[in-house]
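Quick heads-up: structures coming right below.
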Structure P
Amino acid sequence: MIYFLTVNYYSTELLAKLINSLSVGTTIEYKIVIINNSPNDDSIAQLKSESVIIIEAGENLGFGSACNIGIRWIYTQYPQAIIWIINPDAYLPNNILDKVKPFFTSHPQLAIVGTIIYTPIGKVWFAGGRFIATTGAIFTEDLLKNSDADYVSCDWVSGCSLIINLCKFDDCPWFDPAYFLYYEDFDFCRRYANQGYLIAVTKQLVVLHQPSSITNRNIFLKTKHSTYSYLLTIKKYTNMLILLIRLSRVILYALILLAIKPQVAFGKLYGVLIYCQRSLKF
């Protein structure tokens, strides 16, 4: 069974487009699990059907914690399932769903797989993630551009379109709830890669995505969450020297932006403040 898992935050129209894209030209059995992070969004109920399950989070838990609810639910239903985590503002081209099972039948060793992600105008948005521990550099790179291989191993893949092959896991996988938004996909991949699980990206499975169509609604909150999560990630996967260097850069950049992009600047500074407050507790 293939389960699509997505998180709703006032995104009913986008989710309707995603759901419609899945039903076009396929006979593959699948279900869609929506974790509702916006309890006041009554419109989401109209999407419920035999193939669409809506689970109420009760509040806005953030991306990772909401996904954990869905992963645990799916794991109890079908512990050998394929879980395709996908953003509400993403959708599938025709006939892609038919390729999922053959891909994992050919490559059963893969535990976590990212798909190539295009913008609606055909520009590559994600095709592989890299991490250099000695410098703390976290970045994307088109690892598929010069490759004809079915997949390419990589350090991390985007949570916008991340597939979990549950049959490779002895226990139910989970996202670290310390992350509210951003970098939880990186942490998820690195944590399981460090345990020996195989991470890869493929061009055989494709997703189309309108970047930041949800998170750009509030630049301050977007920057606050991304800054905090970035610093948390640097602390977990590098050393104190690199953390101090990266922290100093964030603060300096925020001060430079105060006059020209105050929402971004204050978001960065607030993210730093939250990180420092929470770090002192430990």
Structure Q
Amino acid sequence: MAFGVFIHRADSIYDDSPAHRYQFPSQYLSRVAKCVGDWIIYYEPTKVPLARGYFAVAKVDKVVPDPTADGMFLALIVPGSYLDFADPVPFIATDGITETGLLNAMGRISGRAQAAVRALSPGDFGKIVALGLADADIVLPRVDTAQNEFAEGDQGPFIHEEERQRLPQLIPRIVRDRVFRRVVLRAYDQRCAVTGLKLINGGGRAEVTAAHVRPVESNGPDIVNNGVALSGTAHWMFDRGLITVSDDLEIVVSRQVNDRDGVEGLINKTGRLIGPLVGRDRPHPAFLEWHRENVFKR
């Protein structure tokens, strides 16, 4: 087993869904196979518009041939392991290159930096994840008091084999929730996507919450495309199936609502979700369909 970096572009020609699968050609099979059972970091290169750098972490479950494409393979991601970083990590930071394992003997960036799949040292892995989850609103537990091997100093931890077995539990639910909130609220500029209101209290905290379209308890991942920023009332209605969203982001009101005029009065004048700021962050149709089929009251 080994840590790795998977390059993923928002405009990728491959059939990727970072929280579920990573498609790749046979030339990378041996490299990806080494990551099975271990953790990888997703990276978006700087040449992509609005590139995110190192933007998420996930665990590889297994590798299978792609049944839809000859010569292609799929790295399947362990359900629930994917997590967007609260703050994407740049390829080059103020103190130099982030992924130090890419430096050659002369201290220059080697050709390995162009590889779509590459090995990642435990030290670089720990450093990148610690930076990605570092946030004023997120207090990571100490390594000696909780099951979290990702944050231990600036250079990252040396991860022993027995510690790898505990890595699926390394990010407590409370931390995942706070990271998810940060990512979703940033995507929607801290504005309720249903009402359009952007309310900030005296302490600078947004009134909106980060709602999962497909809930965690129903195998919904902590990915921005499975989230939407909602005010308290809108969140309550969404979770109880009184409102839902079509694939083109139109807000749909249930016929079972007992105060239809009141509910429709809460919806912004466009009748559609407001945001997200970047198109790639919009709710994925698969999650919206799940909500319509399993939560929405017709």
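Odds and ends about this structure:
- Which of P, Q leads on relative contact order in percent (Cα under 8 Å, 6 or more apart), largest value: P
- Highest-scoring label, criterion being Cα Rg over 2.2 N^0.38 Å, among P, Q: Q
- Mean count of other Cβ atoms within 10 Å over residues 37-44 - structure with the largest value, from P, Q: Q
- Looking across P, Q, the calculation of FRET efficiency 1/(1 + (r/R0)^6) of positions 61 and 125 (r between Cβ atoms, R0 = 30 Å, to 0.05) that yields 0.70 traces back to P.
- Identity of the structure behind -11500 (criterion: helix-only ellipticity at 222 nm (-39500 (n - 2.57) for each DSSP H run of 4 or more, over all residues; to 500), calculated), options P, Q: P
- Comparison of P, Q - label where FRET efficiency 1/(1 + (r/R0)^6) of positions 29 and 221 (r between Cβ atoms, R0 = 25 Å, to 0.05) is highest: Q
- Source structure of the calculated read-out (mean count of other Cβ atoms within 10 Å over residues 69-76, 18.5) within P, Q: P.
A short reminder: the numbers here are calculations on the coordinates, not readings from a lab. Keep in mind the model is a prediction, meaning the values are calculated, not measured. Cβ atoms are built from the backbone, for glycine too; each structure is taken alone.
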